[in-house]
Structure 1
Amino acid sequence: MRLPKFAVIAALSLAACARNIPNTDIRDTPDNRSIIAVIDAYRKAFDSRNTDAVMAVVSPNYYDDAGTVDASDDVDYKALPGVLRDTFSRLSQVRIEFGITDILVNGDKAQADCFYDAKYRITTPRNEITKRDTDMQRILLQRDGQTWKIVSGL
């Protein structure tokens, strides 16, 4: 069956209207822009080693099992400030960069898949050493009123 010419033109026109955020493959939507802004606020807070600023983008529902079945390394909202302060106290320099590769929004929940590149100087029992970590990370978010907050993945 052949589609009428106007139907093909209309479909192509609608497809052309869908735009991506510049330099990404991520659709330019208000939710996606808000999620990117939250992740960037987290990055800036982490770079400046600011526990309060990190907590400002984290949901009270925050819970992370660190990808293990061992409950001793789990972190919830209440424990997160202490974990952050301990981590920040050992860092003399830090710079983290995120490349967000995908965002999926499903109602009031979202996930952002990120590539991160972290460069830092950390104090060990023997001395201070320079480190660099790169990996993929999935950050889970939940809508809190009009804003998105991180619920897992830091």
Structure 2
Amino acid sequence: MKLSNFRRALARDPNAALHVMLPDGDFVPGHFHVTEIGRVHKQFVDCGGTQRETSACTVQVWVAADTDHRLTAGKLAMILELAAPILKDDDLDVEIEYEAGVISQYPLGGIEITPAGVLLALGTKHTDCLAPDRCGIPVSATAAATKPKGSCGTSGCC
């Protein structure tokens, strides 16, 4: 989901509670904090030698012992506004960073306005071989549909 869509959804009901649903259907505890919002820019070379770059808006959530804490959609919108000079671009994809045993980044897959508040549904990220032709990985409709995004699959690739 793009940052512009995220901002618009939060603005629809600024007093609404926020709920973050992980890809497995579990929820981040409702008393989570947003500890940072940033623009993450990554420059890299893929396994085929092509230079690439990506940027994203990363929202880090953290759970503390203060169970009375609740973040509203309006408060998160205000924090995003404070981060605007750093983010620079509303066309960034939004990712939520959360630690439950390990730190993971989840793409924001969707937002739903529910009677209980604003539901942030998180998706999953996968690795991918960006140069299958150079790595000797056959590309077919079947392989593309079943291969987890980001798995190289051969030892000579990456």
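Some observations on this one:
- When distance in nm of label points 7 Å out along Cα→Cβ at positions 71 and 103 is computed for each of 1, 2, the one that comes out at 3.6 is 1.
- Source structure (of 1, 2) for Cα extents along the principal axes in Å, computed value 74, 30, 28: 1
- Origin of the value -6000, where helix-only ellipticity at 222 nm (-39500 (n - 2.57) for each DSSP H run of 4 or more, over all residues; to 500) was derived from one of 1, 2: 2
- Looking across 1, 2, the calculation of relative contact order in percent (Cα under 8 Å, 6 or more apart) that yields 27 traces back to 2.
- Read-out distance in nm of label points 7 Å out along Cα→Cβ at positions 79 and 111, computed value 1.4, structure in 1, 2: 2
All of the numbers you see were taken from the coordinates with simple rules; none came from a lab. These numbers were taken from a predicted model, which means no experiment stands behind them. Cβ atoms are built from the backbone, for glycine too; each structure is taken alone.
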